[in-house]
Structure I
Amino acid sequence: MKLYITDASPYARIARVVVLEKRLQSRVEIVLAKTRVADSPYYRVNPSGRVPYLVRDDGVGLEDSALICEYLDHLDGKPAFDLPGGEQRWEARRLEALARSMTDGIAVWYRELRRPENERSPTIVQHEADRAARFADLWEREVAHPLMSGPLNLPQITLVCAFGLELRLPSFRSRARHPRLSDWLDRMVKHPSLAATAPTPRQ
């Protein structure tokens with residue numbers, strides 16, 4: 001199988017973490033895709049140009065990190081990232097949705113700042129910066145939730161990957177204002193699969 005990614009995509013990083021957690025390195029080839037450029041060869045693989053994108057052994061392509069992660073998790077018949085049962089199921093879905101919503105906004109913010117300065121929208125930049133600040137305040141409380149500790153799960157992975165763009169968005173958040181969140185992130189990024197997929201500062 002081939003997993004198409006970009007090094008900055010938090011969504012692609014989520015899928016890469018699952019590849020490592022499920023020990024699928026020998027079955028999944030990681031391929032860097034060129035996106036947001038005219039006539040990229042990648043568009044012949046995935047017309048939407050989005051990442052991650054998984055091409056299965058049978059040639060069928062899967063788009064969307066949640067779908068890809070579920071597929072990879074179930075390959076061995078022993079899923080590790082299925083939602084818990086009962087009320088915990090709704091809590092897990094709630095937390096993952098919050099983390100994914102934060103990721104969506106940060107991705108828009110990052111993409112906007114990568115545009116030439118004369119093409120950027122100051123309104124979008126400010127809107128997404130404000131939204132990220134509100135989410136950081138929210139997660140300062142939510143990281144105390146029991147599901148945000150213990151065995152690695154998708155809400156945890158998604159949140160770490162959202163904050164992974166901090167290196168490329170220096171104004172993202174103030175660690176001094178969010179000590180609990182900062183401590184949680186410092187612990188989580190030491191997890192081997194998260195450390196192995198950590199983004200690097202933009203050159």
Structure II
Amino acid sequence: MFLSPPSPTEATSALFARDVAEDGYVGNLTRLWAWRPDVHDAFAKLRAMLASKTSFSMRERAIVVCATAAALGDSYCALAWGTRLASEVDPATAAAVLKGKDAPTLTSREKELATWAGRVVRKPNAITAEDVDRLRRVGITDEEIFNLTVFVAFRLAFSTVNDALGARPDQPLAVGAPAEVRAAVDYGRRVSEAPAI
């Protein structure tokens with residue numbers, strides 16, 4: 001990352017310990033967010049609150065995050081969530097979403113979710129009432145549309161901080177991704193050359 005590491009504190013130690021417990025190493029984005037563990041935890045709580053009050057499945061959320069990452073050009077989230085999406089569908093479908101291409105195995109609803117995420121990221125002021133109606137036509141309710149849009153905006157904010165301050169995808173993240181997913185993520189920051197610790 002572009003910033004120097006913050007001074008160790010009880011809060012940063014707890015943040016790092018959670019990463020090690022969950023992933024076996026401290027991720028680059030966690031090292032970045034160690035500047036504000038309180039904000040990192042607030043983001044995590046908001047993410048959990050968004051997920052708990054939504055009807056979107058894990059598969060649908062993974063599609064939305066992958067489409068968001070693709071539209072933004074965020075390699076970190078694309079690798080992490082592309083791997084998750086590949087486990088929900090298949091690697092080829094995940095790769096298509098990460099490239100912003102048509103994925104024939106997705107349902108009409110899922111395709112509209114991916115399209116919406118791209119619109120929100122690229123040009124939200126160009127969205128029209130007709131775009132919203134397209135979501136309704138595949139059975140997405142107004143409450144779901146609101147939750148979906150907040151979720152995309154949340155992901156966009158999180159990714160923007162990581163990308164702007166140089167957090168590179170971790171080696172284990174890339175190594176653990178299916179080959180199709182790795183090949184699809186030809187944008188954003190390159191995978192870290194330093195081994196994860």
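FYI, it's all coordinate maths here, none of it is from the lab. Since we're looking at a predicted model, the values are computed, not measured. Cβ atoms are built from the backbone, for glycine too; each structure is taken alone.
A few notes on this one:
- Mean count of other Cβ atoms within 10 Å over residues 63-70 derived as 28.0 - corresponding label from I, II: II
- Source structure (of I, II) for helix-only ellipticity at 222 nm (-39500 (n - 2.57) for each DSSP H run of 4 or more, over all residues; to 500), computed value -20500: II
- Origin of the value 22.9, where mean count of other Cβ atoms within 10 Å over residues 15-22 was derived from one of I, II: I
- When distance in nm of label points 7 Å out along Cα→Cβ at positions 55 and 135 is computed for each of I, II, the one that comes out at 1.3 is II.
- Distance in nm of label points 7 Å out along Cα→Cβ at positions 31 and 167 from the coordinates reads 2.5; which among I, II: I
- The greatest value of volume of the Cα convex hull per residue in Å³, for residues 87-182 alone among structures I, II is that of II.
- If distance in nm of label points 7 Å out along Cα→Cβ at positions 39 and 79 is computed and equals 2.4, the structure in I, II: II
- For 22 (relative contact order in percent (Cα under 8 Å, 6 or more apart), calculated) the corresponding structure among I, II: I
- Structure (I, II) behind the derived value 1.00 of FRET efficiency 1/(1 + (r/R0)^6) of positions 71 and 119 (r between Cβ atoms, R0 = 30 Å, to 0.05): II
- Taking distance in nm of label points 7 Å out along Cα→Cβ at positions 127 and 175 as the criterion, the top structure among I, II is II, with the largest value.
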